[in-house]
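Colleague: So, here's a batch of structures to check.
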Structure 1
Amino acid sequence: MNGGPGTSDPVFLRYANVPLKRVLMVAYDVKPWQITQPDWLNTLRFDISARIPEETTKEQFLAMLRALIEERFRMAARREAREMSFYALVADKIGPS
């Protein structure tokens, strides 16, 4: 995955053999654990090439990428809050042993 605003090639995007989940992570600025999806989202891979107008901001680029996902893949995203279990590693008052 290379190209786009903020890179050495800001006017051309090249994603080669990329899982769709990775594209979603970039487009929606989320971490892998924040996406609930079917298994095929990790296994199907795509090549995406696109020209980006000069002076496009990162926010505009991400909006374009989301539009591409919605149009070409017929996908829709929704955000929701969920409770999740997690572990926190914290140091003791006396520090590490």
Structure 2
Amino acid sequence: MNIKMIVTDLDNTFLRHDKTVSEYTVDVFKRIHERGILLAFATARDFRFITEYIAPLTVINPDILIAANGALARYNGKDLYKKMIPYNTVNVHRNNTAIF
């Protein structure tokens, strides 16, 4: 079998319930990456959760990142697809609650 890419969700899949990653999982993903297989994380979370929390915690930077329920797709740090709500569409009140 010629595997080219592995895609995983984060919560309760790659991450444990306490938002940690086992050493075994980190080791497996490092070995996968060393074999040239692309790693992709797909999540409903914001991309910063991965770049600021997951990557430093695990020392794993995915090649492909699909975040914000598919509204953002990045390959090696470059946006392939981005369909975010424009800032001027959002009306922010004094208590920082967004109203659409």
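Colleague: For relative contact order in percent (Cα under 8 Å, 6 or more apart), which of the structures 1, 2 scores highest?
Modeller: On the way: 1: 28; 2: 19.
Greatest value across 1, 2: structure 1.
Colleague: Looking at structures 1, 2, which one was Rg/Rh (Cα atoms, Kirkwood Rh), for residues 37-76 alone calculated from, given that it came out as 1.04?
Modeller: Numbers: 1: 1.04; 2: 0.93.
Label of the source structure: 1.
Colleague: If you don't mind, another one. Identify the structure, out of 1, 2, from whose coordinates FRET efficiency 1/(1 + (r/R0)^6) of positions 21 and 85 (r between Cβ atoms, R0 = 35 Å, to 0.05) was calculated to give 0.70.
Modeller: Values: 1: 0.95; 2: 0.70.
Structure of origin is 2.
Colleague: Also, quick follow-up: Of structures 1, 2, which gives -4500 when helix-only ellipticity at 222 nm (-39500 (n - 2.57) for each DSSP H run of 4 or more, over all residues; to 500) is computed from the coordinates? Intermediate values should be presented prior to the final figure.
Modeller: Numbers: 1: -8500; 2: -4500.
The correct label is 2.
Colleague: To test your reading of the models, identify which of 1, 2 gives 1.3 for distance in nm of label points 7 Å out along Cα→Cβ at positions 13 and 45 when calculated. Walk me through the numbers before you get to the answer.
Modeller: Working: 1: 2.0; 2: 1.3.
Derived from 2, not from the others.
Values in this text are rule-based calculations from the coordinates and carry no lab data. If you're wondering where the values come from, they're calculated on a predicted model, not measured in any experiment. Cβ atoms are built from the backbone, for glycine too; each structure is taken alone.
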